[in-house]
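Each structure below is given as structure tokens.
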Structure 1
């Protein structure tokens, strides 16, 4: 939530079964965050006439991939369990 908020993305309530694609350092005013249902699958193919590779960064991990690589973005088949201390109130967390 903090990373998404820092690049102008929305805050999603935990009960929303969605994910957000937010542009980082966008050079156009028409680039906006996109909220999608968690059942969506996005496919991206990188094309470039200026370079033979591109850098992909996701959650702090970065790697170089060749132009023409096809990326699929979708919800994982498993969930992460999070331990919460005491009473957890989403609205209070946002203060």
Structure 2
């Protein structure tokens, strides 16, 4: 049974390795672009300027705020659950 389980995991690892090796040539980074002096002196962000002009920057900020509030709420709830589990484990051990 132990040998069968090891063989199963070895086969799974081998399949995973071959699939990664086959997919990796397809996943290429972008081509290199020559950096000019203008790139270092560029202080304008065109997308942010357009969002500010249209008033959509507030939508972006509100969306990011909602997402961050959701993450914070999730972490707090998760922390409470973990604390409750720790207390349960400690009470069982005593």
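Structures 1, 2 were shown, and FRET efficiency 1/(1 + (r/R0)^6) of positions 9 and 65 (r between Cβ atoms, R0 = 25 Å, to 0.05) at 0.55 was computed from 1. Taking FRET efficiency 1/(1 + (r/R0)^6) of positions 33 and 81 (r between Cβ atoms, R0 = 41 Å, to 0.05) from the coordinates of each of 1, 2, which one would give 0.95? Label of the source structure: 1. Looking at Cα Rg over 2.2 N^0.38 Å over structures 1, 2, structure 2 comes out largest. Each of 1, 2 could give helix-only ellipticity at 222 nm (-39500 (n - 2.57) for each DSSP H run of 4 or more, over all residues; to 500), but the derived value -1500 comes from 1. If you line up 1, 2 by distance in nm of label points 7 Å out along Cα→Cβ at positions 57 and 73, the top spot, with the largest value, goes to 2.
Since every read-out is calculated from the coordinates, none of them should be taken as a lab result. Note that this is a predicted model, so its numbers are computed, not measured. Cβ atoms are built from the backbone, for glycine too; each structure is taken alone.
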